[in-house]
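Right after this note come the structures.
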Structure 1
């Protein structure tokens, strides 16, 4: 009986070990699977600590979740409010993700403010595209950041990061229309992540859905303002046949930023 119990114990131990390896926080890296994160990091300022810059808090989230590629928004480079540090370079250095592409949106406080793509794997053909803003809204200029990631085994995917403007009723629609135009002729499969500053039922997200397949429907909230909770951060891809969604989740993380990270595990079908 003791021998049987020992065997059962070893089997259960092996099952528990396997279960731990398959938890969402672990990487699903490989030639046929890619884990993608989109994260608005609030210029690395934890909302509970006004004026404090905590790059390590964002680094810890990324290292814990272990995505392969990250689309990041609200990045400060050499701004006064962030102590003249280069957040893009620091995030790359501290995470150990040595490939990154920063795209400037605006001048801010003596430095640059924008978005970036951060990757475990090599990036190439990096571009920054300006997006239109309706002057009547007083909105901020925004951009689309693009790069090609080369995965182990040689497969290539076009990666996009964006942060649409929330001012007025026209800017996010104008900008999403331009994003779709820029990416219309891409020959490679595309994954886009960003803070779209628009909810699922909005005209902006309807435009996104016309060109892309989102990794979630009836998505969990990504930002809470008072009692209002909304999903405005999304991941999407095209063509629809290029990927299958194995997992979509909003990471339960509220310290590092006012946005929660969004993460998707995608099976590569090409």
Structure 2
């Protein structure tokens, strides 16, 4: 039985960046196990993983972010207390995960946690969000910024909280997701209909129904966040098509659960 299992999904990933993430995990002073799930077109990383004695699974094709992580989570569902899904462009200081582990051990009502996420230069990433309405994403991505839209975005990203307190948030970023395995047993794993992007919204929302989904600023993880969908038309199209799937699943304009959850979050935080 492991205290913590972890998985990294790779796709043509830079080895130096990947090693920084792996080293952070290997430095955890608990019973741990890490798996690399490789969606790349070739298995060049196999030798890299073997060199560092890390389990490696090569998918031979890009099956998607959530589907790849599900391979790892299924392996550990009954063999680990907690599971970390983290990006190959993240890293953290020694002792960070132990602090999160202690918090979850003391708070059985927490099913999922995200620490404070910073850019490598120390700048805060605003990755705590309300559940999205279609207009939130349209305004953020395609319309010019105005004072009114800036205020709407600040509310959507909960910036008024200053990210300096523990918060129960219904949408936490997928760059670093710390799951309680019992929560995953109850609600299921990533929805594999989503190839990429909204799988973190969906799984946080499903866990939030039964557990607290916590932003925990006492622990810090660094993330080389690139916002690739803002740079690539292909990734933008993937983002759009998968968000359509998300709204088809949960509701577009009419989503009473979203409205109720967001109302309660804002009421508790303001």
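Each value in this text was obtained by applying a stated rule to the coordinates, not by laboratory testing. As the structure is a prediction and not an experimental result, all values here were calculated from the model. Cβ atoms are built from the backbone, for glycine too; each structure is taken alone.
A few comments on the model shown:
- Label whose coordinates, when mean projected area of the Cα convex hull in nm² is calculated, return 17.1 (choices 1, 2): 1
- Source structure (of 1, 2) for relative contact order in percent (Cα under 8 Å, 6 or more apart), computed value 19: 1
- Which of 1, 2 leads on mean count of other Cβ atoms within 10 Å over residues 57-64, largest value: 1
- Looking across 1, 2, the calculation of FRET efficiency 1/(1 + (r/R0)^6) of positions 73 and 233 (r between Cβ atoms, R0 = 30 Å, to 0.05) that yields 0.45 traces back to 2.
- Look at FRET efficiency 1/(1 + (r/R0)^6) of positions 137 and 249 (r between Cβ atoms, R0 = 25 Å, to 0.05) for each of 1, 2: the largest one is in 2.
- Structure from which -7000 was derived, helix-only ellipticity at 222 nm (-39500 (n - 2.57) for each DSSP H run of 4 or more, over all residues; to 500), options 1, 2: 1
- Value 32, 24, 15, calculated as Cα extents along the principal axes in Å, for residues 65-128 alone, assigned to which of 1, 2: 1
- Comparison of 1, 2 - label where distance in nm of label points 7 Å out along Cα→Cβ at positions 177 and 193 is highest: 1
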